[in-house]
Structure 1
Amino acid sequence: MAKSVKSDAAPAPVGPYSQAVRVRPSELLFSAGQIPIDPSSGEMVPGGVPEQTRRVLENLRAVLEAAGFSMREVVKTSVYMADLGEFASMNKVYAEFFSEPYPARSCFQVGALPKGALVEIDVVAVKEGD
């Protein structure tokens with residue numbers, strides 16, 4: 001059944017949700033959206049979309065690793081941005097974290113993100129079978 005995943009290397013949830021949920025026996029992981037909070041300080045990282053994207057993906061990597069997954073096992077991402085005009089700067093950093101075969105991706109411009117974040121990303125990962 002479903003099991004909550006928690007990593008101290010990523011920000012703690014600020015509401016009634018898990019950082020991720022791992023589903024057995026199918027070995028699926030569904031993450032919550034991560035925003036660019038530095039888990040050591042609990043504060044938003046300074047800078048713009050590139051810096052925020054990097055922190056978001058580092059937070060997601062920490063959650064994945066806490067569940068025994070890796071970025072290579074991510075099959076789907078959803079990216080939420082305050083301004084799609086910044087897509088190229090997000091995409092440049094995003095490309096540093098993934099390699100072929102790239103995950104399927106959706107990207108949306110939204111009216112607002114928690115704590116005034118510029119970027120939020122969630123993922124779905126599948127554990128490779130033996």
Structure 2
Amino acid sequence: MRRGWFLPIAAALGFSFLYAPIVSLVIFSFNESRLVTVWSGFSTKWYGELFRDPQMLGAAWLSLQIAAIAATIALVLGTLAAVALVRFRRFKGRTLFSGMVSAPLVMPDVITGLSLLLLFVAMEGFWAGRAAAAC
């Protein structure tokens with residue numbers, strides 16, 4: 001079976017689009033300069049500053065705890081939902097339950113779209129007011 005060239009290239013471009021900012025962030029985290037856009041040499045100075053700041057360490061520890069708890073709860077609830085959907089093929093409210101399970105997958109896109117709509121509507125009012133004031 002012959003495979004095409006499009007899928008590997010599209011996957012490589014997609015992964016590079018997703019991971020290039022992360023790699024750039026990691027590289028620039030070792031920058032000696034205070035400015036993010038100016039590379040002045042390799043240094044671990046900022047990591048030393050991070051580990052000397054008790055508030056930052058406390059915030060990082062709290063973030064890790066919240067992430068671990070959220071991931072554990074999501075794992076348990078997702079597993080139970082998957083078992084319910086697979087084991088019990090027909091039950092009342094299955095469509096609603098299936099929609100509720102898949103809703104978190106589409107919510108970020110819906111929220112982003114709604115936010116952009118509100119931004120553009122606000123910008124239209126802003127530009128209309130500016131144009132009226134200029135006349």
Item to check | Comparison of 1, 2 - label where FRET efficiency 1/(1 + (r/R0)^6) of positions 3 and 27 (r between Cβ atoms, R0 = 25 Å, to 0.05) is highest | outcome: 1
Checklist outcome for this item: Candidates 1, 2; relative contact order in percent (Cα under 8 Å, 6 or more apart) computed = 8; producing structure is 2
Checklist entry - Where does the value 4.2 come from, among 1, 2, when distance in nm of label points 7 Å out along Cα→Cβ at positions 11 and 35 is the thing being computed? => result 2
Next on the checklist: For volume of the Cα convex hull per residue in Å³, which structure out of 1, 2 has the highest calculated value?
Outcome noted: 2
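Supply the structure label, taken from 1, 2, corresponding to FRET efficiency 1/(1 + (r/R0)^6) of positions 51 and 99 (r between Cβ atoms, R0 = 35 Å, to 0.05) with the calculated value 0.95.
Attributed to the structure labelled 1.
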Checklist entry - Computing distance in nm of label points 7 Å out along Cα→Cβ at positions 19 and 115 gives 2.6 for which of 1, 2? => result 2
Checklist outcome for this item: From the coordinates of one of 1, 2, helix-only ellipticity at 222 nm (-39500 (n - 2.57) for each DSSP H run of 4 or more, over all residues; to 500) came out at -28000; that one is structure 2
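Values quoted throughout were computed directly from the atomic coordinates according to the rules given, and no laboratory measurement underlies them. Just so you know, these numbers come straight off a predicted model, no measurement behind them. Cβ atoms are built from the backbone, for glycine too; each structure is taken alone.
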